[in-house]
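The data blocks that follow each hold one structure.
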Structure P
Amino acid sequence: MSKKNDISLDKIRDWLTGNPETPPSEEDILQSEEALLQFAKAHALAPPASLRDKILEKISTLHQQKRQRRSISPGAPPMLGDSPNWLDWAGAVAGIEPPPDFENLHLHPLVSDERRELFVAWVKEYVEEEVHYDLLESFLILEGSCECTITDESGNCRIVRLGQGGFITMQLGETHHIRITSPQPVKAILEWEKLAA
């Protein structure tokens with residue numbers, strides 16, 4: 001007689017190979033789930049203390065942004081600024097979609113004037129290495145996640161990971177490339193602020 005949470009390797013092998021002669025019963029599935037939960041609990045690792053602080057900060061920022069909602073007109077959007085409200089921007093461009101067959105990168109223009117270029121951008125895999133000396137590039141992640149590798153003019157390198165609501169401005173002379181880390185494409189607001197020559 002088998003004990004609760006005692007599952008044989010042969011039984012697991014049958015389930016994984018999809019043997020139609022021995023499909024798992026409801027009781028087997030519940031037993032497996034319970035065994036996995038106990039295993040996870042017994043082998044759980046405590047997250048670093050800094051992770052808790054980051055999560056609480058993200059929740060606090062989201063609550064603050066919910067309280068400070070403003071309507072953004074896609075025809076006359078503001079500059080991104082230092083702390084753009086992700087919820088406002090996501091709502092403003094909610095109906096804008098890329099073509100279904102775009103390859104890696106698609107830019108949908110919102111504003112083009114003497115001060116800036118503003119786009120809704122979608123990226124599937126990466127943005128190649130680039131550096132700017134005449135504009136400030138900022139982006140706000142609306143969907144997905146990415147990893148930015150940034151090297152300053154002195155050769156110091158840092159990696160910045162951004163998810164939904166994440167915002168960054170690349171400084172002049174910073175070489176950067178971006179790798180998408182989410183299964184779906186990143187959707188972002190991309191702003192190139194033009195500087196006087």
Structure Q
Amino acid sequence: MSPLILASTSPRRHILMREAALEFLAVPSSAEEIHDESIDFITLCRHNAQAKAQAVARDYANAIVIGADTLVSLDGIPLGKPRDEDDAFAMLQRLNGRSNEVCTAVCLCLPTGEQVIFHEISVVHFHSLDDAAIRDYMKKVNTLDKAGAYAAQEHPELIIKSTEGDFTNIIGLPMQRLMEELRKIHHD
């Protein structure tokens with residue numbers, strides 16, 4: 001069995017991989033993420049995941065390299081990580097009382113040179129919040145390193161009314177689908 005390399009420094013992805021009892025090495029990717037609102041958010045997400053995996057796979061040819069990218073989309077417009085606190089507040093105001101889609105794309109670079117790319121979409125429904133509730137949430141959660149300025153796994157009761165789809169996808173790595181794809185690779 002080939003070693004697993006996670007092309008990510010995301011603590012959330014590391015936790016999900018460990019919870020799935022996967023042995024892996026985490027290697028940060030040098031790939032530059034593209035942020036372009038004119039590109040469909042699924043295409044953008046898939047491109048970034050592939051770029052991250054490919055950048056690490058060059059140095060780990062005998063491994064299965066996992067690259068992932070997560071984007072939040074509101075009305076088809078991608079929301080990446082906020083630039084600063086004001087941007088985070090503005091994002092949370094836009095998400096307020098609405099539903100948004102979360103796409104996580106995953107690219108597996110295999111030792112054979114083949115690639116498996118997939119994505120999952122989940123939906124997050126926000127509570128209606130006033131400005132004070134948004135600011136309270138921002139005091140409790142570091143919103144600056146999160147797509148859409150929120151973390152579904154940290155104090156979700158403050159902002160999230162409900163979710164649809166794979167919750168681990170919302171966190172940043174669709175574990176059910178990832179495990180299915182890894183099983184397929186090992187059985188082929």
Taking 23.0 as the value of mean count of other Cβ atoms within 10 Å over residues 104-111 derived from one of the structures shown (P, Q), identify that structure.
Q
Comparing P, Q on mean count of other Cβ atoms within 10 Å over residues 88-95, the highest sits with Q
Re mean count of other Cβ atoms within 10 Å over residues 48-55: value 23.0 computed from one entry in P, Q; matching entry is structure Q
One of P, Q was used to calculate helix-only ellipticity at 222 nm (-39500 (n - 2.57) for each DSSP H run of 4 or more, over all residues; to 500), giving -10500; which?
Q
Figure out for me which of the structures P, Q the number 3.5 belongs to, where distance in nm of label points 7 Å out along Cα→Cβ at positions 40 and 72 was derived from the coordinates.
P
Comparing Cα Rg over 2.2 N^0.38 Å across P, Q, which is largest?
P
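Rule-based calculations on the coordinates, nothing more; no lab input. Computed from a predicted structure; not experimentally measured. Cβ atoms are built from the backbone, for glycine too; each structure is taken alone.
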